[in-house]
Structures are given as structure tokens and as C-alpha cells.
Structure 1
Amino acid sequence: MKQEHRCSIIITEAALELVPRNLRNHQAVRAHATRLGRNPEETFLDRSYHHAAMKADSSLLKHGRPDIVHLSLAAVMSSPLYLNNQIKVYVSTIDSNSIIIGEGIRFPKSYSRFDGLMADLFKKKSIKNRNGTEVLLELKEGVTFNQLIDQTIRPRQVIGFSTIGVTSTLGKVVSDALSSNTLSCAFVVGGFPRGHFSRTTTGKFTGLYNISKIGLEAHVVVARLIYECEKILCGE
């Protein structure tokens, strides 16, 4: 029997998206796609390579950082909490797609392999195990963060982390959220490089907390969050 999940982690407004149509003919985008052996429309927007194409558009300040998703997922999926099937993991992208991550996945440590895996997922919409009997990764196109919360996860609490939230310690936030066996909780971490959650996202929160005097990168928040959850759920 599988472990009942009491908590989830969602990397939301994640800067993981294919190059938008209006940038696909830019020289920087086409050159990078050629190096990857892909078409521009099969390539992820990445400021490291596409800065020249992105710099004139101020609306893209939260975009083009797929490495944030990679680092954050690596922190979750190498943890005892995930390996013991005691947490569910999701990604909600900045362009309103949702990725549902299954159990027991060997997560790629190198970014290039992660990029290849995500490219495969965006093309096939799902990745199954070798026997084809279990879906390991599933892309739900057009499923927004709010829909992911309401239709798939359905938690009792949705807790976000931001420098503009109520000041608290992470230990207290997690302890309070997981204090009752009857409650399920979704912890939400931003997967973007700068700025704050949109109002649409925060409208789903039951709590928003600031857990540090300085801004922390997403993968640092995730790693600390996992550790605090493990102390309660795994008896660490």
C-alpha cells in the first residue's frame, strides 16, 4: 500500500517554458537551438543563451530560468522524504502548464540531461517507465496553478513563501501546518528569478510567510523546507 501524502511541494510560476513564438526567429535563439539539435519551438527559453532576444521586453523579467526548476527539483527528489514516497511534487509554469511528478523517479543531476528530459516531456506530454505501466511525468497543458490546486491536489492549506509575507521561522510554519494528521498541506515556492507571486497565485494561499532576513533562492527554500518536513514526517 502506498504512503498517504500529507504534504506537497509546488514550484509555481516556474520559468520553464518553450521559446515564445515572437522570439523564435531571433539569431540568439536559432543559434542555441541549432547547438542543441532542435527547432526553436522545441527549445526552452533561457536567459543565459537568449538574453539578446529577451532584453528589450521588460515583461520577461520573471522568465527564462529553467535552471531554477532543475535545482529545486534536485533538492526535493534526492531527499528521504521523496524517496520514501512521503511527499508529492508539482511544477506550475509561468505560462500556465502543470507538471505532475510521480514516485520513484531517478532525477537527472546534470542540467543537460534535465533539459533533454523536459524537452521529451513537452513533446510527448507524458513519460512512462520502461514497462510502460506507470506514468512518471505528465504535462497538463493549459492547467493553471489554481486549477492544479482545486482539481488535482485539493489541499486543506496552501502556504507560500515570500519576502513580503508574515515573518516567522520555517520550523514553526511547517510544524503548525503538519501538526494534524487529518490535514494536507501544499507548500508553494516561486520558480522565478525575481519579483513576487502574482495576485492570482496569492489568492489561493491560506498563509504567506517570510522565513529569512534576506531573499533566498528557490532551491535553498526547498532544501530547508524538505528538512523541516522530514523532522516531522520521517522522525529525523
Structure 2
Amino acid sequence: MELLIAPSILSADFANLQSDIEMVNRSNADWFHIDIMDGVFVPNISFGFPVLKSIGQLARKPLDVHLMIIEPDRYLERFRDYGADILSVHYEACTHLHRTVGKIKELGMKAGVVLNPHTPVHLLEDIIRDVDLVLLMAVNPGYGGQKFIENTYEKISALKELITGKSSKALIEIDGGVTLENAPKLVMAGADVLVAGHTVFSSGNPEQTISLLKSIKLTGDVNP
């Protein structure tokens, strides 16, 4: 399938958020990636429902919402109501993951599960057929601009093997430290969706950077 690119709004200019959203709308990006942090599950707070609603009103592409919060079940319906098209919850935050995934899909959203860097992929063996995507954190969640964790490549390969072995249709999404330099190797390892924050929004030409990421082929090349 075609590689999907999801710019992370966490790295956007919050003083000019509308302008950055309109840039993503114009670009070759596929999704908006939106990180919701509560300051408890991760040591940072991002933004809540009012900002999400505003993004949803301006965005012309699906909202890929990543919940880095405790007790996500309390808010699933509200995230749907505020525009989430894809809703991903952390394995580490869900006591009853199967029930949470089922509820997300019942509400009409695509369901994703997220793994922190230290969480092995084999723990998804019993849920992999039920999810639409698996998001692998390539940094410790909570802050943008962190250094990429090299073990991510092996983890992608292991996840791809699990997905194939279980006849799952789950996409593999990578979040954290994605650059133009490591993106081809991530794709070669099996990534289907790349979340790019700092790489896109710190670029002198964000739209071109998105196009370069989008142009990555399975040969491992970036085609300008």
C-alpha cells in the first residue's frame, strides 16, 4: 500500500496554528497526528477538547488522535464527538484492552493500540486481528524532538511478522524521531505510516519536506 504521512501537530506553531493546519491541508500529507497528554501518563500536557475541536473544524484530512492519558475509556465518545477519525490508546494504560478497542470501533472510529519503547510486540498476539493499526513509539512518549531509539527497526520487523502470521490487516505506524534520513529504513522494515513533527515543522519548506517523506519507496530511496 501507499506510505501514509501524518504530521504531528504537537510540533506546530501554536501561535499560528491555523496557518500550520492549512499548510498540512495543502500538502501531500494523509492525516493529522494529534497527541493528547494528561501530565499523568506522560510528564507533559498538550491540549484538550476545545483545541481538538478547533483543529477538526479546519482540518480537511482525517484526525489521527493518540491518547497518552490514564483511563482513556472515560473519554472515547467525547473524542469521537470532537472529530477523531482514528483513536489510539496505550497498551500500558488499558486494563481491558479488548473492551476498549471494541468500544472505539463501535463508536465508528478506527482503533489503534500504542506500545511504549520497552513494551514487546508479542503482547499484542491476542488483539492484533481486532485493531486497525499499531503505533510503535520510537522515543519515550511525552515530548517532541527526542532522539530516535535504534531498536525500533527490529521491533517493526517483529510486529510485521506477527501481523502476517495472524492474518491481521493492522497498519504499522511509527512516532518519534522520524527524519528524512531514517524514514527509508523504517519503510523497508515494514512501516506503513510515519508520524513526523519536528522534521516537518522545523523545516524551511514544510510542504516540500512532507512531499519528500511521501515519495519514499520500498527500495529505501527518497525521491525528490
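Every number in this text was worked out from the coordinates using simple rules, so none of it is lab data. Owing to the predicted nature of the structure, the values given are computational and were not obtained by experimental measurement. Cβ atoms are built from the backbone, for glycine too; each structure is taken alone.
Comparing FRET efficiency 1/(1 + (r/R0)^6) of positions 63 and 95 (r between Cβ atoms, R0 = 25 Å, to 0.05) across structures 1, 2, the highest figure is found for 1. Calculating mean count of other Cβ atoms within 10 Å over residues 135-142 for structures 1, 2 picks out 2 as the one with the greatest value.
If mean projected area of the Cα convex hull in nm² is calculated from each of 1, 2, which structure is the one that comes out at 13.2? Don't jump to the answer; show the numbers that get you there.
On the way: 1: 13.2; 2: 11.1.
For mean projected area of the Cα convex hull in nm², the value 13.2 is produced by structure 1.
With distance in nm of label points 7 Å out along Cα→Cβ at positions 79 and 111 coming out at 2.3, pick the structure among 1, 2 it was computed from.
Source structure: 1.
Computing relative contact order in percent (Cα under 8 Å, 6 or more apart) gives 21 for which of 1, 2? Answer for the origin of the read-out: 2.
Set 1, 2, criterion mean projected area of the Cα convex hull in nm², for residues 119-190 alone: the highest-scoring structure is 1.
Across the set 1, 2, mean count of other Cβ atoms within 10 Å over residues 31-38 reaches its highest value in structure 2.
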